[in-house]
Structures are given as structure tokens and as C-alpha cells.
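*Asks:* Take a look at these structures.
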Structure P
Amino acid sequence: MPTNAAHPAAHHHAAEIAQDCMATRVRRLERQLTRIYDDALRDHGLTGSQLGMLVAVQLTGKTTAATVGRMLDLEKSTVSRNLARLTAAGLVDPSDGLRITARGAAAIVACHPAWRQAQRKARSTLHPTEGRLIARLSPPTHGSPLHEKGRTP
């Protein structure tokens, strides 16, 4: 068993962290789920995160990037990067407030079957207990239009 003479307990503590860290487990699960959704949506030219943002804009109507970021609990750089891609694809229009375009609404409709396929694959990948835990997670930020309408992206 490797040890560090300066910190003899470090190996033991590292082993405990590696075994039990919930944050590490959740990040790993997030990467696995992201791959499932991104693979399913690839033919539509969107990632799961971009579809979630497009859905948020659809459900809120005219909005702002800051509002979308707060609703989806995203960092400003992530919102800016994804909105730039959605704008370049003609799916959202940032002029006079952020809003979805007809092309963006059509993309949601076109992506829905692939999203459902990803949902089924994600559910079958997860242990039933994990799936129930995820289903019980709170929807987007309380007080957001998504939450008030009982919808999640």
C-alpha cells in the first residue's frame, strides 16, 4: 500500500474520498447521462444542454439570457456560449428580448422523439433507486415560469 511519509494518513483518507464522495459520483453520472442525450440528439445538431435551453426559452416566451441562466442554474459563460450557437442556428432571436423562432419551435418538435429515446435509455441505464432519486429532484428554480407551469426542460 503506497504511503507518504510526510502524511501517513493521506492514503487512507484518499481511499475514503474515492469510495464515498457523492459529488464525484454525481459528476460521473452527469457525464454518463449527458452522453446518452447528446448521442440521441446529435443528428438534430443539438446537445442535451442546448435543447434544455431552447425548451426554457420556449416556455418562458420573451426573456433574457440572465433569466435563462438563473432558471437552469447555469454559469454566464455556458449560457452565452449555448445562446450564441442557438442564435447562429436560427433557433432563438436575441433582438428585442430573447425569444424562440419558428425554426427553434420546429427543432423542439423534431427532437422530441430522440429525447424520448434518450429518456428510455437513461432510465434503463440507471438503477431503479437512482432513477427515482433523480425524478424527485426539484425542477428548475422555484418561482421561474418553468416551475410555475410544472414543466421541466
Structure Q
Amino acid sequence: MHDISLAFSVSALTFSCGVMWLSSQAANIEASNPNRLIAELRLAQYAALLMVLTAGVYIGLALGQEQQPRFELEIAFSTGFILLATLSTTWVPKKALTGLALAWIFHAIIDLGHIAEVLSIMRPSWYSTTCAIHNVVLAGFCYLPIWRR
């Protein structure tokens, strides 16, 4: 499990660099420029894709730990994240980026639930902490272009 968690963390960090880059690009375009809308749309789509990938990892981890209590709750939350990410691709960028930022924050709260052992315990112990920090950072980068309007 340790090698898999490390691989997930490295790939998530790699994909997150794309969110950070797209966010900074969108935030630096003048708000009245039509290219700003396009950049925000690309950011929303990429962040939604990353949300789906992350939720899929959590479904896989939950299925691998069926003996853990409340693993069904983990699958339900992850399914909700996939649904939100899918719907966000049909929203205007401002709504999509705000919704995705809130989803990343909620995902960080779920990671804190793993740390507090309210949800199933994730091993290794650093994984949930790292994911919670990562999710808050992603939420900030999703909301940055909206905040800079």
C-alpha cells in the first residue's frame, strides 16, 4: 500500500501543477478580455477531471479495504464528487470554479475525517494529511481567478 500511496501522491501533484498553471494564466488575463472566459473554462474542465480522478482513487482504496467500517460512506462521497465534477463541466466558469473550490474544501474535510478516524483509517498515516493540504491548495487555485475579477 505504501508504494501505491506514494505513486498516487506523485501523480496528483503532477496533475495539480496543471491546475496551478491554468489558474495563474486565467488570473493574469484582464477581466474584460474574452480570453479570460476561455482560460477559466479550461481551468474548470481540468479541475473537474482531477476531481474525478481523485474520487476514483478513493473508490479504489475503499474497495480495497472493505473490512473497514463505513467504507460504503467513502464510496458514496466519492460518487458525489464525480457527479459534481461532471455537472460542473456544463456550468459557466464562475459557477463551476466556485463549486469545484467548495468540493475540494469538502474533500479536505473528508480527509480530516480519516485522520480523526471518523471515517475508515487510511494507511500510511501521512496520506490523509498530505491529501487534505493538497485539496485546500487546489481549492485556492480554483477560486483564484474568481477572486481576482
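*Asks:* Of the structures labelled P, Q, one was used to calculate distance in nm of label points 7 Å out along Cα→Cβ at positions 68 and 132, giving 1.4. Name it.
*Replies:* Values: P: 3.6; Q: 1.4.
Answer for the origin of the read-out: Q.
*Asks:* Another question about this same structure. Which structure, out of P, Q, was mean count of other Cβ atoms within 10 Å over residues 12-19 derived from, given a value of 10.6?
*Replies:* Numbers: P: 10.6; Q: 14.6.
Here the read-out was taken from P.
*Asks:* Here is a follow-up. Among the shown structures P, Q, from which was the value 28, 9, 5 of semi-axes √(5λ) of the Cα gyration tensor in Å, for residues 84-123 alone calculated?
*Replies:* On the way: P: 26, 10, 8; Q: 28, 9, 5.
Source structure: Q.
*Asks:* Let me ask something else about it. If Cα extents along the principal axes in Å is calculated from each of P, Q, which structure is the one that comes out at 63, 33, 30? Kindly include the intermediate steps, with their values, before the conclusion.
*Replies:* Values: P: 63, 33, 30; Q: 53, 25, 21.
Label of the source structure: P.
*Asks:* For distance in nm of label points 7 Å out along Cα→Cβ at positions 36 and 60, which of the structures P, Q scores highest?
*Replies:* Values: P: 2.7; Q: 3.9.
Answer by largest value of distance in nm of label points 7 Å out along Cα→Cβ at positions 36 and 60: Q.
*Asks:* Right, something else. Upon calculation of helix-only ellipticity at 222 nm (-39500 (n - 2.57) for each DSSP H run of 4 or more, over all residues; to 500) from the atomic coordinates, which of the structures P, Q produces -28000?
*Replies:* Details: P: -21000; Q: -28000.
Structure of origin is Q.
*Asks:* I've got another one for you. Could you tell me which structure in P, Q was used to calculate relative contact order in percent (Cα under 8 Å, 6 or more apart) as 30? Let's see the in-between values first.
*Replies:* On the way: P: 23; Q: 30.
The correct label is Q.
FYI, it's all coordinate maths here, none of it is from the lab. What you see is a predicted model, and the numbers here were worked out from it, not measured in a lab. Cβ atoms are built from the backbone, for glycine too; each structure is taken alone.
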